[in-house]
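Presented below are the structures under discussion, each in the form of structure tokens.
Readers should treat all values here as calculations from the given coordinates under stated rules, not as data from a laboratory. Every value quoted in this text rests on a predicted model; they were computed, and no experiment measured them. Cβ atoms are built from the backbone, for glycine too; each structure is taken alone.
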Structure P
Amino acid sequence: MLIITTVLAFTLLFGFGSKPFLKAMKYLFSIFLAFITALTLYAQPQEEINLANEYFNDGEYGKALELYEKVLKTYPDADFYVSRIVDCYTHLNQFTEAGEFIGQQQKRKTANKAYLSALEGKVFERQGNTDRAETVWADVIDNKLKDINDFYRIGGFFMTEQKYKWALKTYKKGRDKLNTPQVFANELAYLYQMDGNLERAIQEYINIYTQSTGQYDYVKSQILRLVKDDKSPEIEKVLLTESQKRNNDPNMVELLYSFYMEANNYEEAFLQVRALDKMKNEGGNRIYKFSQTLQNNKEYDLSNKALDYLINNYKDSPYFLEATMEKAKNFELKALESVKTDTVALRQAVSNYNTLFTQYSRVPQFFDAMYRKARICIFYLSDLNCALDELNAIEQLAVPLIKKAEAKLLLGDVFIMQGEYNKAKLKYAEVEKAFENTQIGAMAKFRAARLSYYKGDFEDSKAFLKILKENTSNDIANDAIRLYLTIQDNTGLDSTTTALEKFAHVELLIYQKKYDQALPLLDSIAYNFPNHPLADDIFWQKSQIFLQQGKTQECLSLLDKILEKHKEDIFADDALFTKAEIYESLLGDKKKAQELYFQILTEFPASLYKVEARKRVRKLRTEKATQ
């Protein structure tokens, strides 16, 4: 295309067929011919290189050797092809020929004597003469390397040959001979890492940063990649030493902070994040994010320490109110994480929310706090009037309709607690209609399905659930599947659905926290319907009631029955995880808890508890190691 454009330009400039035109065309043709010739000359060895590499990789060393020798004539100074030719000879057990080839290369004016000597050592090694090979390599390192390029070349040779010990010797010798303490830092960091010497590796990465602060992100990523539970103390030792040398460098403080976060050492991370906040004048931004990370990792007490720092130091900042609200949320989450719901902590959370409202009134910014307080009152404190006060206040707030819809769903839950089932159904229907094909609409549909199930209208419930379980993008798809299967598995056994109707009613009583009424009905179902598929459901529900009533041994007995008699059923992994939590939190038997968490990993590899169980095992091992 370029040539055509040029011809047209010459035509317009000189006129077609004129002498200047013909002269220009002759010049243009000579350039074109030279270009095509160069392409042809380039393409030919490239084809041979590709074919030679293919032969070499397939183990056809004779064919590869012939082609590499041709290529070497085009690229006589290419170390790679010289090395490949030597490799071909040695793979063919032609050691004499390999030595002669190296000797021929040594005679070339541009030959790199040191590199060829290193290759000679490789030939000796492959002959089985390791001592002579090492003598040659030692001589190369000690006597034949003059400048930085020599050391890079021979160090690279040893690394390619996976002779990491010799590569390490090369770069260390180079650093001494060149009298440049920070040279070869990247290579040495890698080699020390391969040698298992993490302290020296970290020091070399710090060297890289010292040479160029622009390499900070790279150095940080490389160091954090090395963090492992059993190696963290070695890394910490170096980082502490280096950060003390550079105590005014915020990057070193940030590196130490990132290390502690990666190592899950949140107490030490808190010290560093406070230092960073002051050094960089961050206005609490990083500390707030830190508190959220701790909250997500269920480190609620330390999260509250970080939030207290914000409350005490940033009263005029946007984070002050956020911190006050999140602190109340931490009390709530910690209470709900307990294997047995901690109502004392929940009352503390409610008290914190009330303090927030008293100081700053109920404003749209506090919707989440009002909503969470209402949920606590409904489901854990059985204080429905408290919940209704918050829900009515939300109705008066200028918040998005979707948030009012969330509150409306809670109002439906209050109606179920009060036995006002038609009112509850109406609230759910309002939200579903207003937010069709959305997550909150799906949640309303599920609540309606669950209410129909509680009331024994199984066909109506299944109609809702069938739609929900097929849309796996919904947050409640798994809950919908579980309830659908419960109905499906227990309505096709005989002509009646009596057992399931009674069980669904019991689940309604449990939802309403009417445990004293639920327990005898569960026993009645078990007695009147022996060997029914609901047996494991009955054991599970009874175990959860006993757990909330503080009857730990009775709960454990039922969990063991599930694991003994219903290990293939749906509640088996729930039972094992709950049992582990009881031993960890209520009985204080950490060793037994660790065994049970590990059992989840081995016996229930597909369990939804797998990730959390692995975290618990790691945590308990760490606690044991530090005792």
Structure Q
Amino acid sequence: MCGISGIYGFADKESAGALLKRMNDSIAHRGPDASGVYIDEMVALGHRRLSIIDTSADGNQPFYNSDKSLILVFNGEIYNYLELKEQLKSEYEFRTNSDSEVLLAAYSIWGKECLQRFNGMFAFVIWDKIEGQLFIARDRMGEKPLYYTYQNKSFAFASEQRALLAGSFAKAKLASDHLGEYLAYQTVHSPASILEDVHLVPAAHFAVVTKNGLAFTEYWNPAKNSKTSIDSDTSAQGKIFDLLQSSVEMRMRSDVPFGAFLSGGIDSSAVVGLMSKIAPGRVESFSVAFYEKEFDESRWSSEVAALFGTKHHEIRVSANQFLELIPEALDAMDHPGGDGPNTYVVSKLTREAGIKMALSGLGGDELFAGYDVFRRMKTLEANKWLNVAPHAMRSLGGTFLAKMAPSVATKKIREILSLAEVDFANAYPHSRRVLANADLDSLIYQVGNPSKTVDAICKEVGNSTLPLLSKVSVAEMRTYMQNVLLRDADQMSMAHALEVRVPFLDHRLVEYVLSVPDNIKFPNTPKQLLVDSLKGLLPKNITSRKKMGFTFPWKLWMKNELRVLCETNLQYLNESGLFKPESIKTLWNRFLADDPSVTWSRLWHLVVLGHWMKKNGIKG
């Protein structure tokens, strides 16, 4: 796990070297173990290393092939590097034990087809001196970010936006066209970003940059790569257990101490349980506990840790202690979003315990139908009569419900019932919205279509042959998971130089679970297929307890200990000229007055945006 940056197309080597140094220095937190650069007449490449596999200097980057015609900078891990090395050794003479060399060897032998063979999380760039081109690729699930700008035939890239700002390749200007999208979804979806002229290389894509331009190609698509399964219940459970165990085992490959995040929920407990069976006595687990009892899950995480004999670390947080960490967490945000401080705190604890790599249970809800949105979409499909009912009657019914029982849920029901057609492709884009169009109209001057990217994803997925719940899974993965959870997990863990690996996102497991029919995946309760597949690994009191989620008591804190911080950053937004006068103050006052339709998550991403703009000098 590392940080990469680079430039293609520049006026002279001296100025390129100075810019690259600024870019590389700005992401030093991602790789404290080593730093390296490569500069020639065409390209400048920078690397900051966090050494996990082959910690010797032999694995430092930029990495060269034997004749130095290929130069690699790479962020991430190729988990199946040992198997690939065995396949390649007859055609390539290896000189290190690093997965970086395996990646470069695979590209030199197989070209772009190497991507089909990789099992990993990665963002990498290879400079091919003979072909005069940059080859760029990002992993299937979008675990590792890669931002870029492309202007006047000059291409600059980096693991974080702050490096593009440091190198003056990006203007410190908000992408005003995407403000409505950020407010609606607490993020900006790939391939766009919150900054003007800055983009993300899309997940599961590669790109080629030459003097003639930039071209992208998709190499994997979960909606197209999964075929409907005809397995029985028990056969599906066996395959899922084997695939998850293989994924965990592969992600435990490390030459440094490793651990796992443990909330005590099904997903993280399953990962810790499998890790402990693979490496008894070697697993260290980490969790956050609260003094506020109603939010505390430490009883469950401690029980799981005792069950599997892990060396357990628990940090107990009060509002005042958390308040001290909030500015650090917000400063660490490279791209603003609605999540993150949770991961920042547990990553800090984990790294301070001497751990450089940790496994996470992220992805289990998205893959195994763990969210309420899955149930809602099933309900919509079961009530196809909604599309037969007159539109005016549906719309009136939704309005009446929202007025009689005001809440975030009833507001979304009203929006869905007012649609011209109630189906997955039209209804899903409302599921992850934190602010509706009516809210946006009251806040900003030009709303546009904040759901444009999500609409396009849902249309594509909706036209696939996947089962309904798998369509919802793909939509969740390509929107909320990639653009909120994974982005924040990366920036918050890498702020502490901690590598986080996600076993539930192994593409083999993803492809198989997406192929499973709905009646097997969700016969009665959410995530039942996962629980049944674990073959008694977890006790029933863990698998059947009420889901709490890995979250902090934001509502209490924002109204009390964090109130000054929230109001200061909201006031900054209020004075930015981006928002209608007093509109943010009005929304904040509704939250303070316990308006049921304005929960803490409707405000927190605004607090984050204000802090991020102020810290980075971003103009509206």
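Taking relative contact order in percent (Cα under 8 Å, 6 or more apart) from the coordinates of each of P, Q, which one would give 4?
Numbers: P: 4; Q: 16.
The correct label is P.
As an exercise: helix-only ellipticity at 222 nm (-39500 (n - 2.57) for each DSSP H run of 4 or more, over all residues; to 500), calculated from one structure in P, Q, equals -25000. Which structure is it?
Values: P: -25000; Q: -12500.
Clearly, the read-out refers to P.
0.95 is what came out when FRET efficiency 1/(1 + (r/R0)^6) of positions 193 and 457 (r between Cβ atoms, R0 = 30 Å, to 0.05) was calculated for one structure; which of P, Q is it?
Details: P: 0.00; Q: 0.95.
Working through the options, I get structure Q.
Can you say which of P, Q returns 45 when percent of Cα pairs over 26 Å apart, for residues 273-480 alone is computed?
Details: P: 45; Q: 53.
Value 45 for percent of Cα pairs over 26 Å apart, for residues 273-480 alone corresponds to P out of P, Q.
Here distance in nm of label points 7 Å out along Cα→Cβ at positions 265 and 409 was calculated and came to 1.8; which of the structures P, Q was it taken from? All intermediate terms of the calculation are to be shown ahead of the outcome.
Working: P: 4.2; Q: 1.8.
Answer by label: Q.
A value of 73, 57, 50 was computed for Cα extents along the principal axes in Å; which of P, Q is the source structure? Numbers along the way, then the final one.
Values: P: 100, 77, 63; Q: 73, 57, 50.
The read-out was computed on structure Q.
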